[in-house]
Structure P
Amino acid sequence: MRVAMYYNNKDIRIEEQPKPQAGKGELVMRIEASGICGSDVMEWYRIKKAPLVLGHEVAGVVDEIGQGMTKYKKGDRIVAAHHVPCNTCHYCQSDHHTTCDTLRSTNFYPGGFAEYVRLPVINVDRGVFKIPEGVSFEEATFTEPLACVLRGQKQARLKAGRTVLIIGSGIAGLLHIKCARALGAGKIFATDIDDYRLDSAKRFGADFAVKSTEYSPAIIQKHNDNRLADLVILCAGATSAVKQALESVERGGTILFFAPTNDEEITVPINKLFWRNEVTMTSSYAGSEKDHLDAMELIRSGKVAVRDMITHRFGLKDTVKGFQLTAHPDKSIKVVIEPHK
C-alpha cells in the first residue's frame, strides 16, 4: 500500500509499505478521508521523530476483521481515535483520561496518511466509533479535533451566556468558535494576525474579530458592559498571545491554555491575577471516549457544522501540498487527504 512518509513539512514522500493485517481482536480500516491537524505541521515537534507516517483524524470503512471480532463487520463506516486511555488508573478514575500514561503511549499503525491502518485491540475497544447515517467521511474526520475542543471547553467550565475571547483563529480557534456558539456562549471575540482567518472567524460565529496587532482588552470592555472575557482560550503559542490572555480575563474568569508554546517559561502577575480576583488557569489535551461520542453527536445533529470548514481536498500523492497550505494558512482552513484518490 502507499503511505505519505513525513521527513519535514516540505519533504513528504509517497512510499510503499506492506498492507497491515488484523491480529486477534483488531481491525484494518481502509482510510477514505484523513484531516491534516495543525499539530501535524508543528515541524519543531514532529521532525524529532521523522521519518514517520503522520495523520490521526481518520474516517473510513472496516476492511478486515481479526479473529474473535464481533462488534464490527466488514464495510462498517467508522472513525478511530489514535490515543486511548486505560480507564483504570488514578488519572482515569479522576476523570483525567487524557493524562493517562496508556493514552500517551497508544497509537494506530502506520498513521492516517496511508491507504490502510491497523487498529490495535485497545483502540478497537474504546476508540472506534460508527459514523452515523447522513455524516460523510470528511465530516467524520472532525470527530477527533472537535472532541479535543469540546474537552477544553468542559475543562474551562464554559457556561451559557459567558463572554469568550479566542486568541488565534486557525483551525482549532475556529472550531472553538463554533463549539462555544453551540454551547450557548454570549459574546465571542476572536483575534488573529491574518485577515483571511479573521473573516472566517466572523463567518463561523464570532461577534467581533480583531487583528492581533490592533487588539487591546479595552475592545472587549467597550462591547461587554466594561467587563473583560469570562473565558479566554489560547489557540496561539506566541508569548505575546499569552500576555494578551493574561490581560484580558475578567475577575472570576478562566484562561484555557489549548495550544503549546515554544517558550515554556512565562512570567505571570500572581497578585494582579489571583489574589482577590479568583482567576483560574487550566489546560487540556486530547479527548476521552465520551468527548468523541459527544463531538460526533454535535456533528450529526448539525449543532456544529463542519463541512463549510473544508477548503481543500487532495489525493495521497499531494499530501505535501496540503501540509504547505496548513503550515501557512492564509488561504486555507481545513485540508483533507483522500488516500485512495
Structure Q
Amino acid sequence: MKVRKVLSLLFVLVLLTSLFLTGCRSDKGLTRVRVMEVTHSVFYAPQYIALSEGFFEEEGLDVSLIDGQGADKVMAALLSDQVEIGFMGPEASIYVYNQGMEDYAVNFAQLTQRDGSFIVAREPMPNFTLEDMRGMEILGGRRGGMPNMVLEYVLKNNGLIPGEDINVRTDIQFGVMAGAFAGGEGDYTTLFEPTASMIEKEGKGYVVASVGEESGYIPYTVYSARKSYIEKNPAVIQSFTNAIYKAMLWVEEHSSEEVAKSLQPHFADADLDILISVVDRYRSIGAWAPDLMMTEEGLNRLQDVMTEAGELNNRVPYDKIVNTEFAKKAMEK
C-alpha cells in the first residue's frame, strides 16, 4: 500500500519537472546534483554544513537542495528522475524493493543514527514520563513513515499500546503537524528541530522528551540513489559521500555556536540562540557520528520496527539495498 502511494505521485511530479534545475554542468563547471530531503531540520546539520563550508564545491559538485516534506514524496521524485539523490528514511527503499521494481533505490550513506523528533506537550512537564501519555492523544505523522513507526515502537516498549492505551494520530500531514498542534489538535505531538524549539519559544508547546533517546540506535536517515544512477555515476556518488563525511567531521570538531552560525543561512527564521540550543540538544542524544556506514545490524533492527508496526511482511536482504563501498572509501581518506 505504501509503494502504491509513492508511485501515485510519479505522474504529478513529472508535470512539475520545470520546477527543478536541469542539466549536468553548472556555470562554475561543477557537476550539478539535485537532492531532495525528507524535511528541513537541524537534525541534518552536516548536510547544510557541507553547503555552507563549501565541501560539495571542493568535491566538484553544485548541489541544489529541495524540501520534499515526506519520504513518500522524496522516493517518488527519485523514481521519476526528478532528483539524482534522495535523503530519507531507508524504509522507503524497502517498500520499493518489495514492490519488485527492477531499478530500485540503493542506500549508500547514513547521516543520522537515531530518531530526531521530540515529544511536545501543551504545558511544561519537568518530571515527564511516557506513562503521562496514557489515555491521551499524540500526533505521530504518516502511517508507515519512520517518525510514526519509531514512536509506536517506543510506546510499545514502555507498555503503551497504540489504539488501546494511547491514540496515535496518523491523519495529519507531516509538514503541518506543528500548525495543527498549535491550533488545538492532540494532547501531544512529535516535532523535529528547530520547529520544536520555535513552538516552545512562542509558548505554544514544550519539549518533554526525545524519541531518539528512547529508541536507541537505528539507521534513521540515509542518502539513496537509483541502482542504475549509481552504476553509471560512481564518481558523483563518491564525491557527494566525501563531502558529507567532511561535514560530519567538521561538526564533530567545532563548537555548537560555530555549527549554529554555519547553519544560520539555512534557517533564517530561527534565532542564533535557538540554533545553538538545538545543536546542543541533538549532540546530547548522539544524533550524529562521523560514521557513514549503514550496518546490517541496523537494517535488521529497522525491519524489526517495521514488522512490529505491521508495515513489513517480507524482509529485504542487506546486500540488495545497501552499498557501503562509497562510505568506506570516504572514511579511509
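No lab work stands behind these numbers, since they all come straight from the coordinates. Bear in mind the structure is a predicted one, so any value in this text is a computation, not a measurement. Cβ atoms are built from the backbone, for glycine too; each structure is taken alone.
A few comments on the model shown:
- Set P, Q, criterion Cα Rg over 2.2 N^0.38 Å: the highest-scoring structure is P.
- Looking across P, Q, the calculation of mean count of other Cβ atoms within 10 Å over residues 251-258 that yields 15.1 traces back to Q.
- For distance in nm of label points 7 Å out along Cα→Cβ at positions 115 and 139, the highest value in the series P, Q is held by structure P.
- Here Cα Rg over 2.2 N^0.38 Å, for residues 171-282 alone is compared for structures P, Q. The highest value is that of Q.
- With relative contact order in percent (Cα under 8 Å, 6 or more apart) derived as 26, matching label from P, Q: Q
- Label whose coordinates, when Kirkwood radius over Cα pairs in Å, for residues 67-234 alone is calculated, return 18.2 (choices P, Q): P
- Structure (P, Q) behind the derived value -7500 of helix-only ellipticity at 222 nm (-39500 (n - 2.57) for each DSSP H run of 4 or more, over all residues; to 500): P
- Per distance in nm of label points 7 Å out along Cα→Cβ at positions 59 and 195, the highest-valued of structures P, Q: P
- For distance in nm of label points 7 Å out along Cα→Cβ at positions 51 and 315 computed as 2.1, the structure of P, Q it came from: P
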